[in-house]
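Listed below are the structures to be examined.
What follows is calculated from the coordinates using simple rules that are stated; it is not laboratory data. Since we're looking at a predicted model, the values are computed, not measured. Cβ atoms are built from the backbone, for glycine too; each structure is taken alone.
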Structure P
Amino acid sequence: MKTILLFLVLMLASISGFTQVIPSDRHPDWRLAPANFVFAEPEIIVNVKDFGALGDGQTNDHAAITDAISSLNGKLGMIYFPQGNYLVNSALSIPDSVLLQGVSSDSTTLTFDLNQQVSDCISISKGQGSNFTPVVSIGQNGSSWFTIDDITGFATNDYIEIRETNGSWDVVPIDWALNSVGQITQITAINGDTIFIRSPLRIDYELALIPEVRKIVPIVNAGVGCLKMKRADSPAEGAGSNINFNYAVNCRVNGIESDSSVGSHISINAGANILISGCYIHHAFTYDGTGTRGYGVTMSQHTSECLVVNNIFKHLRHAMMVKTGSNGNIFAYNYSIEPYRSETIHDFSGDISLHGHYPFANLFEGNIVQNTIIDHYWGPAGPFNTFFRNRTELYGIIMTSSTLLETDKQNFVGNEVTKPNYPYGQYLLSGNDHFQFGNNIKGIIIPAGTDNLTDTSYFLDEKPDFWTSNLPWPSIGIPNLIDSGSIPARDRYLSGGQLTSCGTDTTSTAVFSWISLSADPEIWPNPTNNVLNIRYNSNLSGKVHITILSILGTKVWEEEFQNSIDKTETTISLSGILSPGSYLLKIESKAFSHIKKFSIIQ
């Protein structure tokens with residue numbers, strides 16, 4: 001018990017200073033999501049053309065791509081696609097530690113013609129064992145521990161999946177949504193029969209619902225970047241995603257254009273810490289929603305702490321979807337237009353959609369969309385989903401009603417609803433116990449008297465690096481004039497130029513572009529656990545300013561050092577300053593400016 005109390009004290013210390021108008025018992029600390037990303041850099045880069053790929057749009061390059069993947073022999077590597085159109089006639093399966101990387105979305109294309117097979121184009125998936133261990137006791141929401149009778153088979157740094165049976169909220173049961181409530185996380189310590197986890201629990205688990213846990217071995221460090229992928233064929237029935245993540249952790253999709261999907265463009269099932277950034281995702285073959293047809297990014301089945309940021313969505317049934325217990329995920333600063341569904345009133349479809357089976361504690365921040373809809377087709381959503389400083393430009397923010405059980409305990413703060421005249425511009429909430437503050441509904445602040453909103457972000461301490469200098473931050477919600485602000489994704493779309501944002505360094509794990517990413521200076525050890533040594537490799541004296549930033553570009557530490565011809569090395573003590581994760585080290589002087597990436601491990 002002393003160990004449990006110690007961890008609780010550490011957790012309370014980590015969230016101190018994180019204040020907002022939402023009561024503290026109604027939200028997790030979303031800042032932990034980007035802090036928990038750990039991406040490793042490729043050790044090997046191979047050119048797919050060296051394995052016989054032609055990229056002429058006519059020849060099936062599937063064998064060449066799989067041969068290039070096999071050549072990595074399990075090592076962390078990048079499959080590089082030079083400019084060209086690579087025809088792929090069979091689905092691609094991406095194993096651990098493999099990145100598919102093009103030049104840019106307007107130079108490199110992967111065209112998938114799967115002869116109408118019901119299949120994903122790219123599968124990043126790993127099967128898991130079926131044996132769960134019963135949980136004997138478990139902390140409340142916000143705690144980071146649980147106990148089991150037998151810890152055999154569990155070890156520090158293992159990834160685990162926690163779940164419980166569905167509760168009384170499951171008023172629309174279906175076989176594929178059993179055990180919806182759950183979480184993907186990592187073990188940080190084991191003491192006796194007590195397991196401590198990296199990310200606090202985001203809901204109260206109930207012993208009556210038989211919580212249980214198993215070790216999982218997910219795919220890691222896999223992804224797709226800086227290319228266009230297009231599905232050319234459509235099965236008569238069934239679905240299939242353009243990219244499907246299943247039991248994957250610390251993976252990424254950045255700077256891609258995804259053109260036409262059968263099911264979801266990007267589906268994440270039972271994943272964690274997956275980054276989707278700078279993409280342009282648009283159009284589908286059908287929009288009836290069956291098997292996620294016509295969806296953009298879909299998160300399901302315990303998917304946790306994923307980040308979808310700075311993307312453009314167009315002409316989709318649902319651009320951003322959470323369901324079946326997905327929790328702790330962040331959708332931020334995305335732009336979505338032209339929602340479309342097969343049913344009558346074709347544009348009455350949620351760009352942001354909560355679709356039942358209890359997704360909870362997800363954050364939607366700073367997005368500009370047409371419709372935000374919380375429906376009850378599969379029953380209620382879980383508590384603490386938070387809508388913060390979003391703008392809805394068409395039908396508005398709408399919660400459907402239900403005669404069975406409605407959705408309670410959502411948070412609505414600083415949102416804008418802009419389009420006048422019924423049936424547009426609605427702000428309709430059903431259910432009970434919602435927190436509302438500073439929502440600007442067609443010029444009227446709801447609730448009245450809440451016009452002093454000073455909260456800027458619920459997962460960033462300052463504006464992200466992709467933010468353009470001409471935009472205020474935050475740009476949506478009071479004190480800004482209604483419908484006056486923009487976001488970089490929207491500006492990117494309206495400019496008519498490059499719609500994706502890949503970054504100047506195509507091998508970078510960061511979301512953002514930096515002025516330099518050269519091999520100078522040196523840092524070691526990397527990864528590290530307590531100290532970081534820096535050698536500048538410069539014979540110029542003067543002040544050196546060192547800044548550590550999160551993977552999202554948020555400053556977390558800085559200090560200035562004096563450099564000289566005789567002193568070109570600096571040691572930084574990281575103990576007690578940074579939690580495990582990936583970071584960016586920015587080193588600046590009058591003579592040079594560099595960015596290096598490093599990771600902190602336990």
Structure Q
Amino acid sequence: MDNPRDILGADGLLARQLPGFAPRPQQQEMAEAVAQALEGNSVLIAEAGTGTGKTFAYLIPAILSGQKVIISTGTKNLQDQLFHKDIPLVRDALTVPVDVALLKGRANYLCHHRLQLAQEEGRFLTRSQVHELQEIGKWSGRSASGDIAELSTINEDSPLLPQVTSSADNCLGSECDYLESCFLAKARRRAQEADILVVNHHLLFADMALKDEGFGELLPGANAFILDEAHQLPDTASNFFGTTISANQLFELTRDSIAEEIREAGDSLELRGRADKLEKAVRDMRLALGEAQRRAPWGEVAAQRSLNDLVVLVAELLDELSQGLKALSGRGKGLESCYQRSEELIVRFTQLTGPTPEGMIHWFETHTRSFTINFTPMDVAELFQQQLQAHPAAWVFTSATLAVGESFQHFSDQLGLEGAECHRWDSPFDYPHQALLYVPPAMPEPNSPGYTAAVIEAALPVLAASRGRAFLLFTSHRALKEAAELLAGRLDYPLLIQGDAPRSRLLDEFREKGNAVLLGTGSFWEGVDVRGEALSCVIIDKLPFASPGDPVLQARIDAMREVGGNPFMEYQLPQAVITLKQGVGRLIRDVSDRGVLMLCDPRLGTKNYGRIFLDSLPPMSKTLKLEVVQRFFNK
């Protein structure tokens with residue numbers, strides 16, 4: 001049985017292996033299309049609605065092909081699921097001896113050298129971090145992979161983790177004393193040997209853009225690439241084909257310079273003073289960029305004299321630290337590495353605080369204590385197309401959200417995928433009976449001051465009818481914060497708020513409680529899978545148009561207008577449709593799920609483009625009446 005359609009049929013190998021497996025024509029058709037793309041070295045764009053089973057639809061032909069296949073996903077969670085669960089299941093069902101490897105970015109692997117530095121220095125460690133460091137030290141001796149995902153007792157956003165993992169900047173490479181036992185080096189060797197390699201988009205683009213020393217090694221060896229969650233690719237490509245420098249990179253250089261001086265040149269007092277001065281100047285530069293956290297064009301601040309003076313000062317102090325490192329670089333590999341980093345950062349800092357190259361968007365972003373300065377390509381289509389031409393292979397792009405209506409034009413234009421084969425399969429779920437779309441009447445305009453309060457007032461009776469069990473998804477952190485304040489003390493159900501705990505912990509709590517209301521933005525719109533009654537209602541405050549003040553978006557809008565384009569219809573609207581489809585996709589995750597989708601934005605009915613949003617959603621029953629929602633939940 002070597003035909004994907006037969007394998008996924010009622011009497012196929014998957015049905016024999018998986019209890020409750022049901023054949024789906026959409027899945028069988030997608031598997032055939034993927035098999036043809038792999039065989040013909042062609043480019044396929046495939047949208048498969050929720051419940052199609054697209055993972056099996058591409059894994060089966062990938063494993064049967066006998067080729068070296070790289071599968072890239074949007075998140076590390078999906079990577080882990082593919083490697084630890086889905087691929088072993090399919091491999092066992094097919095009884096095909098295929099060698100599979102998992103490779104993540106270097107920040108996911110413990111670095112023995114960095115761990116030793118942290119243990120010796122302990123400069124920034126709190127009492128809880130000292131305990132965490134001891135836990136990591138014990139674990140490092142028994143772990144086979146060094147993947148920090150194994151550290152279940154340590155919070156994924158612990159500030160200690162960057163101190164015990166490496167970056168492309170601070171890795172000693174072939175000069176490291178721990179090269180033979182390096183977890184990352186072992187994982188890369190396994191990646192070269194495997195038939196099927198599971199990576200993520202960040203790692204794939206780091207390889208494409210040669211943004212990590214020692215990379216540029218994945219793509220040449222592969223016969224086929226399957227890119228899941230492909231709707232994320234244009235943004236990821238923009239990040240990696242650009243250039244960035246961050247305050248944190250400069251802070252890490254100062255910290256590592258001091259640590260390496262203590263370790264390799266203990267009799268020297270050269271670096272601490274220079275590093276401290278540089279760190280203070282970088283902090284002052286952060287303050288000069290304004291107190292608020294924001295994203296803005298670099299041109300808005302580039303002419304400010306106070307900032308320019310600090311740019312000059314940071315460059316001078318960075319050069320002074322570099323000269324001190326140069327003088328000590330012969331004392332040890334760590335100091336030599338810090339010297340090389342300082343020279344690279346001088347070049348990058350000079351570039352990013354200088355004139356804007358043609359075709360680049362020059363912007364900055366401020367965080368609480370840090371900032372980044374960025375060059376982002378205006379258009380990545382040509383750059384990405386060059387990669388496809390440089391690596392002739394089969395390329396499969398798949399996601400539940402790639403099309404706007406029936407058209408793939410927006411996605412294919414962003415990546416320059418002219419002439420690609422395009423297919424779209426609707427979800428096999430019975431949306432007309434499983435789901436109800438409710439648009440509350442008489443809502444104010446989304447830009448009115450009382451809009452979020454109106455959303456909450458309209459949502460409260462729906463939450464009462466659903467008995468909690470709901471996601472409230474917001475298009476901004478500001479709206480989420482306001483909603484949390486408005487809901488405080490007004491619900492009979494547990495209230496979970498993004499930011500109060502890591503996403504994974506909030507989701508576990510949401511599933512366990514069974515009647516919670518979770519408020520989220522950004523990361524909760526996609527990649528979240530809650531099946532069953534615990535999630536029976538999804539409420540979305542606004543149509544998710546990107547902020548018009550975003551400097552990257554604004555630059556692209558201006559460029560499209562200059563050549564006579566219509567940026568709203570050609571770019572902003574399609575992006576918002578795809579984002580909305582992701583949020584809506586949280587509601588129905590299984591054949592037995594039932595739920596209500598509440599879209600609060602009145603523009604669905606008052607603007608011509610509202611119909612484009614509605615036509616892109618699954619075919620749900622629709623209502624403007626609260627009593628219909630209440631009857632739905634009473635059934």
Structure R
Amino acid sequence: MNYFTKISLFFLITILFFSNTLPAQSFLHTSNKKIVDGSGNQVLLKGIGLGGWLLMEGYMLHTSDFANAQWEIRKSIEDLIGAINAQQFYEAYRANYVNREDINKIAEWGFNSIRLPFHYNILTPPESPGVYLEEGFTLLDSVLSWCKDNSLYLILDLHAAPGGQSDQPISDYNSQFPSLWESEANKDRTVEIWRKIAERYANEEWIGGYDLINEPRWTLNPNNQPLRDLYLRITDTIRAVDNNHILFIEGNQYATDFNGLTPPWDENMVYSFHKYWNTNNQGSIQYLIDIRNNNNVPLWLGETGENSNAWFVDCVELMQSNDIGWAWWPHKKIDAIAGPLSATLLPEYNTLLDYWKNGGTKPTVSYATDALLQQAEKLAIGQCGFHPDVIDALMRQPNNSVIEPFAPNEIPGIIFGAQYDLGKRGYAYQDADYQNTGSSDWNYGWSYRNDGVDIEPTNDPFTLGYNVGWIENGEWLKFTVNVLQSGTFDIALRVSAANSGGQIALQWDGQNLGNIVDVPNTGGWQNWQTLMLTDVQLTSGTHELRIIFINGGFNFNYAEFSQTAVGVEDEKNTPHTFALKQNYPNPFNPETNIEFSLPHSGNVQIKLVDMLGKVVTLVNNEYYNEGSHKIILNADKLNLSSGSYIYTIIFKNCVVSRKALLIK
């Protein structure tokens with residue numbers, strides 16, 4: 001071997017050695033108290049957790065009354081429909097719960113990272129140590145691919161370790177078998193699993209790091225030494241094959257107790273804590289700040305959520321002020337308001353829940369299988385309801401007091417109480433019980449939105465489906481509204497009450513609008529009555545409406561603004577004999593007559609709008625001569641469903657609306 005060959009070989013070996021021991025410039029890594037990218041720029045993680053997908057939790061599926069841990073849930077399903085049908089359900093469940101569309105949407109919402117919780121059994125069969133499942137790794141590969149395409153960092157989170165790292169259902173713990181802490185074989189297996197993961201992903205730049213053990217919860221004397229020892233073993237094993245990735249270290253007792261876990265033992269590690277149901281003040285995290293300062297190591301809020309939007313805003317502001325990134329929990333559940341996405345709880349699935357909980361007649365295998373498959377289909381993002389208020393609370397509202405419209409809220413028209421503006425408490429709304437800091441009694445309606453405002457389903461036929469309830473003294477709602485034409489208006493306030501004594505006041509751009517309205521006893525919480533404010537003068541343009549509940553104790557549905565006369569400033573543009581009559585018959589099925597009159601010829605548009613402000617159809621867009629005219633609106637031809645609609649006629653600069661009710 002000549003001299004030049006030896007030199008070349010030396011440099012090649014050196015390059016290979018350092019490529020496996022030093023963090024690549026493109027990987028996330030730690031720099032003193034910060035997480036930085038390959039260029040040294042700080043990366044404040046804003047992530048979301050894909051909880052419930054690769055590890056089921058009972059509360060997300062409404063099974064916690066009878067099956068909380070994943071093994072209990074699976075046993076309930078297999079006992080009902082058999083193992084083969086159950087496998088079909090689980091395949092549909094996984095295919096719909098998270099796929100590329102979910103990851104695309106998470107990036108679109110503004111997040112920069114994803115925490116992926118997984119059960120160890122997706123990678124290795126519990127009964128077969130040393131055997132690994134390629135299909136499980138393929139699942140992780142798919143998520144990584146979707147994250148790469150969206151420039152999202154993916155943090156892998158071992159949410160259920162062999163045997164269970166806690167005595168809680170979230171670790172899939174089964175007391176009939178030894179836990180992680182009671183079995184050396186389980187510890188060995190945990191170490192081996194992380195080596196397999198690290199071998200596969202060592203050179204993947206969009207892997208943000210490894211969250212080694214989620215929420216340990218066990219008495220681990222002395223001073224959490226068994227937890228530290230296991231972390232050291234996992235660290236040594238990973239570093240033998242992967243020096244590129246951050247190791248996220250969670251404390252004992254749900255990632256809150258870091259005793260014995262300092263000082264840090266690796267140059268590329270982060271202490272990850274979790275925060276639930278406590279006050280968002282500096283005192284709640286100061287002990288963690290002290291750990292960071294004393295050990296020169298970054299912090300990460302690896303899991304939080306399950307609270308109100310107001311709590312979310314305060315928490316994000318607290319993290320931002322302390323230079324701490326976060327990951328919210330979770331992105332999707334069944335029939336819930338505290339996350340971005342909610343899947344409808346189907347009646348057929350609810351029948352299964354009732355049987356599992358209360359017994360009775362056992363559903364047939366065919367019925368139960370179909371019910372589970374249908375519910376799995378509802379988990380697809382295109383089938384889920386979206387909660388824009390949650391995303392707004394996380395991404396826009398922190399350190400921002402600006403309010404934005406939740407709905408178009410045009411006048412003439414109906415302003416629904418549940419569609420108050422997006423924004424912070426005290427700016428867009430005021431509610432007395434608005435967060436959970438140790439008690440769950442902060443919301444009683446649990447519908448439509450995730451602020452403290454108590455919103456519930458209603459049976460009022462003139463509705464978008466919800467009313468504001470449990471109203472307390474001094475609460476209020478604010479709306480950005482657009483008045484299409486100046487003039488005189490009547491305002492109909494839709495209320496219900498089982499007691500008397502309630503009072504409503506309206507403010508318009510900060511000034512009182514009309515008199516205080518007394519709310520009578522209407523005979524029940526869903527017995528609706530209309531109260532009137534008449535002859536109110538409004539000018540065209542964008543305005544701020546505040547509905548103030550001076551005295552509570554009633555339910556509120558909406559305020560309907562009907563124009564009775566055109567304002568003086570618009571008379572020059574308004575034909576004196578222009579008119580739109582109330583449709584007849586009303587309610588109707590399937591036909592109703594719409595009559596209008598014109599003082600001279602011109603083009604007329606008639607739009608039909610639903611109660612959410614969405615244009616259903618353009619009924620007419622034609623040229624008419626002066627005089628009276630009538631058109632027939634046929635619900636069957638327009639494929640309309642039962643409900644309330646607004647029909648609006650536009651003639652030159654005149655806009656007039658009326659409400660119609662279709663009952664099939």
Ranking P, Q, R by distance in nm of label points 7 Å out along Cα→Cβ at positions 74 and 386, the structure that comes out highest: P
Parent structure of the calculated result -1500, given that helix-only ellipticity at 222 nm (-39500 (n - 2.57) for each DSSP H run of 4 or more, over all residues; to 500) is the read-out and P, Q, R the choices: P
Label whose coordinates, when Kirkwood radius over Cα pairs in Å is calculated, return 28.4 (choices P, Q, R): R
Of the structures P, Q, R, the one that 27.2 was derived from, the read-out being mean count of other Cβ atoms within 10 Å over residues 266-273: P
Structure responsible for 2.7, with distance in nm of label points 7 Å out along Cα→Cβ at positions 114 and 394 calculated and labels P, Q, R on offer: P
Distance in nm of label points 7 Å out along Cα→Cβ at positions 338 and 442 - highest-scoring structure of P, Q, R: Q
